[in-house]
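So, here come the structures, one by one.
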Structure 1
Amino acid sequence: MKSRAMVLIAEKRLEMMEMEVPPVRPGEALLRVEACGMCGTDIQQYRGTLNRTTPECYPVIPGHEPVGIIEEISAEAAKNWGVAAGDRVAVLPMICCGMCDHCLGGQHHRCKGVMPFARPAYGFVPITYEHGLWGGYGEYIHLHPRTLLCKVPPEVPAKFAAMYQSLASGIRWAVQIPETVFSDSVLVLGCGQRGLAAVTALRAAGVQKIIVTGLARDRYKLRQAKRLGASDTIVVDEENTVERVMAITNDRGVDVALDVVPYSTQSFLDAIEAIRPGGTIVVAGVKGPNTRAALATDRILYKEITVKGAFTQKFDAYQKAVELLSRNLSTLEALHTHEMPIDRLEEALAMLSGETPGAEVICMSVHPHL
């Protein structure tokens, strides 16, 4: 049996290839990919600007947010994962060792992995390594014994299940890391996938005061933020973010600020000014390796602000994301705006990056069998 896949052979060079599907060995399984979610990391990987992208990263099948059906599974894997052939699952990207201090402490996302690569994860392992079927932009993925996955209820369609990573980000970054409680006021800087997922997670946690920022060109997303439960929105290129936050909170400032804005440091500087004394700022928007901010560190000192970084998600956040999808699908399905076949991947990447006029994109999925 063969598997079609879109292979990134070099920076901005994608080719459709057919690859052999190897037999399933003990501890392994074969996943038939139904849908694969997309995020900004896919754009960076395609453009060659992703941190730690090196020549040995090519050729590679991208796609690190896959959802699919277990086509074949070994007895060992079925026992270890608690799934069977025919089950729909969401695959976590990191392929962990399971034995290091991070893994044993429940911090799988910090593991260096079991492969000799900077990113030992689905969507980033080159096709020259072992069987090569490591990415979600192909018809099949050969699952490694150290894979982590979540079973998806059959009533959740694959294209919506493919939002599991975005929702897991919102859960971990907006609620778990800052330990947000229902009485907190929260400022979400950025209204992309992760920002709107944060609004969803905060509302599920009972938070009432949620302020979301965006640009004038993001008005569609800001409207979605209000629909999902945001109490207030701020158009940052038309209004002063800090002044608006202070007016909304009666000069108190917010308890928690989540910065998911990519490549701009102004959002972090605004968070420092908008946070109340003793508040918590979570930084999750990647600013790029060469980005610097003129930071008045005394503001952090005098206000006794806690600043935490957030990189990727933890296993329990993924589990909660699937639960959230199961309970609130009628509300959350509006976040999924586009689905594309894999042979239109470059078009999908252009839409996701905002290069397609008139395309109001939030969450997209690529479908190898569409």
Structure 2
Amino acid sequence: MRAQRVSRAWEKAAPYILLAPFIFHITAFFGYAFARTLYFSFTEYNLFANPRWVGLTNYVDLFRNVQFGRALRNSLQFAIIVTLAQTCLALILAVVMNSKVRGIRFFRAAYYMPSVTSSVVITLIFMWLFQRGGVINYLTTKFLEYRAPIGVFFACLAAIQVLLVWRDRAGGWPASWFEPAFLLMSAAFSFVLVLALQAARVIGPDPNVEVVRTVWLNTRQTVPAWAGSLAVPRPLAAIMILNTWTTAPTMMLLFLAGLQDIPRELYEAAAVDGAAPTAAFRHITLPGLRNVTFLVLSMGLISTLQMFDQVAIVGEQAPRESVITLAYFIYSNAFPGSAVPRIGAASAAAIVLAVFTMVLVSLQKRITRS
């Protein structure tokens, strides 16, 4: 009897013993740090003198600070746009990578490479790409120069694809609008047609196109210009493109795992019932990925609201007010270089960031459930 009680006691205690290192880590490095940050947010402290209690002064001064207002606005724009963009891109990549074709593992590894590469290295490469004479402006110039042949190519591709699919469907064959064999035939014929039109000088590059010299980083301009107060600073937009490209592969893996958990029988039953691929995606794939979507959106909001490293690196090349975020605002107050640290203001901003993050995640949770 006593042995059974001891065995039950050990069975109940085993989970807590196994979780003890994790609980200690959370308590020591997060719980204690949060408590100290909350205390410092009500004090005036510069790391050298003893903290002096000032109550809510730091919070009042914070919302009077113009830089904090810009940081809050930039963080909100960054979080919403990047989270939605990387979620949509990750879902599209996951659907494509879930196909059973030869060599798909290579493409999965290739698409995942940006997530495992150093963010500092990636940011420096993108800074070079976004220079006035960089690759982005060069490709934009070439696109404008050859927009006529490109437009004719895609117009012919769409027209030929529609004709091929319509011919098969008229004959009773269930051809898809994106039939790979038809797409290959349409692309080949359109390419030959464009080459022939260029040889006959019917279409060709526009010699009057000016070289694009868009300033991406060292500017205070906003995009799109017609959006008014909702426009995004162009340097921040460049960082959004960079962050979306580097974080979408990680979210792609989560979606890919979720897709592989959806029973194939559901898709087979939908195909037997005559459901189109878009209907199967809407009624099977999206509901089956609801939990994964919530996880991806939550991780995206948390990581984008805490964005620091890429902003800190690009910040030297762009106006401060165009790229400053809440995390960068906290860092610049805690470690202001040669100035006196303002730990109280930095701690208050950190608490506001934590509350702001919890509110956005809670709202996103309610929207996702509905």
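Give the label, chosen from 1, 2, of the structure having the highest value of Kirkwood radius over Cα pairs in Å. Looking at the calculated values, the largest one is 2.
Taking distance in nm of label points 7 Å out along Cα→Cβ at positions 58 and 314 as the criterion, the highest value among 1, 2 goes to 1. P(r) over Cα pairs in 10 Å bins from 0, in percent, for residues 298-361 alone computed as 22, 48, 28, 3: which structure among 1, 2? Value 22, 48, 28, 3 for P(r) over Cα pairs in 10 Å bins from 0, in percent, for residues 298-361 alone corresponds to 2 out of 1, 2.
Taking mean count of other Cβ atoms within 10 Å over residues 10-17 as the criterion, the highest value among 1, 2 goes to 1. For the read-out relative contact order in percent (Cα under 8 Å, 6 or more apart), a value of 18 was computed from one structure; give its label from 1, 2. This value belongs to structure 1. Each of 1, 2 could give mean count of other Cβ atoms within 10 Å over residues 194-201, but the derived value 29.2 comes from 1. One of 1, 2 was used to compute semi-axes √(5λ) of the Cα gyration tensor in Å, for residues 18-153 alone, and the result was 45, 27, 15. Which label is that? For semi-axes √(5λ) of the Cα gyration tensor in Å, for residues 18-153 alone, the value 45, 27, 15 is produced by structure 2.
One of 1, 2 was used to compute mean count of other Cβ atoms within 10 Å over residues 186-193, and the answer was 15.4. Which one was it? Value 15.4 for mean count of other Cβ atoms within 10 Å over residues 186-193 corresponds to 2 out of 1, 2. Quick one: helix-only ellipticity at 222 nm (-39500 (n - 2.57) for each DSSP H run of 4 or more, over all residues; to 500) came out at -22500 when computed from one of 1, 2, so which one is it? Only structure 2 yields this read-out. Across the set 1, 2, distance in nm of label points 7 Å out along Cα→Cβ at positions 74 and 106 reaches its highest value in structure 2.
Computed from the coordinates by the stated procedures, all read-outs in this text should not be read as laboratory data. Source: prediction; values computed, not measured. Cβ atoms are built from the backbone, for glycine too; each structure is taken alone.
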